[in-house]
Structure 1
Amino acid sequence: MSVIYDLEHTTTYRYRNFVTFGEHRAIFLPSTGYGGRILSYSLNANIPCETRWMMDTLSNNVTLLTFREPAKELTVIYRVRAEHFGIPTIEDFPLDHRADQIPVQYTPDEWSDLSGFIRPHTEDPEGRLATWTKRFVAGDQDDTLDVLQRMMDCINQTLTYEAREVEGTQSPAETLRLQSGTCRDYAWLMIEALRRLGLACRFVSGYLYDSSLDGGEIGMTGSGATHAWVQVYLPGAGWRAYDPTNRITAGYDLMRVAIARHPGQVMPLSGSWFGEAGDYLGMDVQVSIRKLATLPEFDEAQSIPLATTGSN
């Protein structure tokens with residue numbers, strides 16, 4: 001089965017007086033891979049701009065925006081129509097035996113490819129994060145999938161979700177101290193904790209489908225804006241999704257846009273402006289996702305056999 005959806009992401013910046021803008025960097029277009037395909041997309045602004053598309057070091061799709069005119073308000077609207085194939089359950093991809101328990105045993109080639117995602121990125125001067133992490137492997141609690149599930153559940157059930165307009169991501173130690181955070185903070189806490197257990201993890205920025213905003217009954221935490229979650233590399237299963245904000249590991253609700261070693265690499269929209277310090281009045285982000293159709297699974301019995309050719 002697959003899902004066809006329409007997505008619209010609107011970001012608006014407001015200023016007291018006319019200001020000018022430096023180059024902006026946007027990461028909106030999903031890097032679908034085997035998880036889906038893009039049917040159409042557009043990116044528009046309320047003032048004239050030039051756009052250039054590129055792919056960064058992690059193969060994320062990046063748009064560079066150059067604005068030609070000053071303005072008191074800047075609005076960037078991104079729209080996409082795509083097909084989403086969903087995230088299969090972990091049962092569909094059994095782990096290699098070397099991944100059954102922590103510490104997971106990576107091969108030399110895996111270590112070379114994954115080293116940037118294994119090495120912790122943040123400092124932990126007071127040991128708050130290390131102490132919190134050890135509780136999940138104390139005694140004989142070393143089953144990998146069990147540790148992952150319990151850590152995700154703990155973040156979801158013991159911390160308080162609090163949306164905030166301020167850009168950026170809290171350090172894991174700060175999230176533990178406050179016992180609260182956003183989806184980005186939750187994901188970053190889980191990533192840095194798992195890295196201290198020797199697991200390769202990457203930060204994922206994307207979108208969350210919430211059926212309650214599309215006429216359904218089930219509500220999701222963190223919908224209406226960009227979303228963030230974790231991917232963990234498990235030999236045999238590959239990159240697996242863990243969303244501690246909603247306790248999601250499979251299904252059709254998580255739509256990946258970009259991956260990164262740390263959250264600062266995948267800001268949805270970033271750039272500079274020039275004016276007086278008091279000119280900035282704030283920003284507003286609105287994200288809507290509408291499911292258009294659900295397509296049945298491909299029926300191999302009805303497929304047309306491919307012609308084969310022999311070789312000498």
Structure 2
Amino acid sequence: MTGDGGRGVILVTGAGGFIGGTLLRRLVARGHEAIGVDLRGDGHLVHEGDVGRPDSIAPLLARAGTVVHAAALVTNALDDDVMWRTNVLATRDLVAAAARHGVHRFVHVSSIVVYGNAAAGELDEDHPVHAHGGSYVTTKLAAEHVVLAAHAEHGIEVVIARPGDVYGPGSRPWVVEPIALVRSRQLVLPANGEACFRPVHVDDLVRGLEAAAVSPAAANRIFNLSCEGFVTTREFFAFHHRWLGRSGPVCLPTPVAWALAESTFRAKRAVGIRSEGSGASILQLTSRAWFSIRRAREVLGWRPEIALADGMRDSEAWARARGLLG
């Protein structure tokens with residue numbers, strides 16, 4: 001039984017990306033009728049289309065009973081207006097179009113960053129959100145707002161999933177970019193490396209997203225899909241250093257780490273080099289919060305199953321096979 005209102009197709013946006021692609025492959029393997037959309041199609045399951053122009057994917061929306069919206073810019077390196085157009089306005093237009101086309105359920109892939117970088121302690125889904133952070137934080141929070149507004153205005157069923165720090169083979173933010181920063185000796189950690197990191201393997205995450213898409217009990221609920229508890233940032237990024245045979249990570253007081261990162265980020269930007277090592281990224285690594293997954297466990301029957309050591313072993317093998325480790 002699904003929440004598809006009689007149309008069994010699940011449409012995944014961002015299906016050429018890390019989370020969307022992994023989810024689409026799982027749905028198909030599990031026997032769901034699922035299709036994807038991205039700016040580039042694959043001639044098979046992933047259709048070419050722009051979710052920022054919903055008319056371009058109208059035939060796909062007309063087939064779908066459920067949309068899982070995984071398309072987003074996950075970065076601290078782009079201008080605010082680009083982030084706003086892609087993460088907020090495109091989401092607003094897509095969910096409105098989904099409602100017009102009779103889509104029954106809209107699953108929005110948000111992020112734990114909506115709680116804000118200054119939050120502390122164990123937080124459940126009833127904890128207030130806070131726009132403390134850079135454009136990524138602000139736009140993910142605003143995207144949740146437009147989804148909830150569409151539910152209020154159009155009655156479309158919505159589910160909001162808030163993943164933790166999603167890693168695994170193919171992860172750009174937590175595998176590819178850290179490797180590049182370690183190799184160039186530019187990775188520094190604020191809060192003396194003692195801040196909270198909440199890793200969830202992408203394979204665990206997509207199990208939760210599948211449940212959010214098909215479980216009747218998930219309707220109009222918000223779910224944290226994170227690990228249980230946390231590890232320190234020092235513990236997490238030590239993996240990348242070991243992969244490269246380096247000592248580290250370098251852990252500094254937050255003001256020092258922020259100043260170093262932001263000055264390097266601005267110098268690179270001035271000569272046209274894109275970098276994730278910005279002050280906003282540093283602030284994201286100062287969090288003192290972790291997340292209750294009780295609701296996901298009780299409503300969706302979900303909990304993470306992949307141990308961090310195992311997930312990082314797979315991530316290392318993936319990175320090594322692609323020459324990222326030299």
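Please treat every number below as a calculation from the coordinates, not as lab data. These numbers were taken from a predicted model, which means no experiment stands behind them.
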> Upon calculation of helix-only ellipticity at 222 nm (-39500 (n - 2.57) for each DSSP H run of 4 or more, over all residues; to 500) from the atomic coordinates, which of the structures 1, 2 produces -5000?
Replying inline: 1
> When relative contact order in percent (Cα under 8 Å, 6 or more apart) is calculated, the result is 19; to which of the structures 1, 2 does this value belong?
Replying inline: 2
>> Out of 1, 2, which has the highest value for Cα Rg over 2.2 N^0.38 Å?
In response: 1
> Can you say which of 1, 2 returns 10.2 when mean projected area of the Cα convex hull in nm², for residues 78-165 alone is computed?
Replying inline: 1
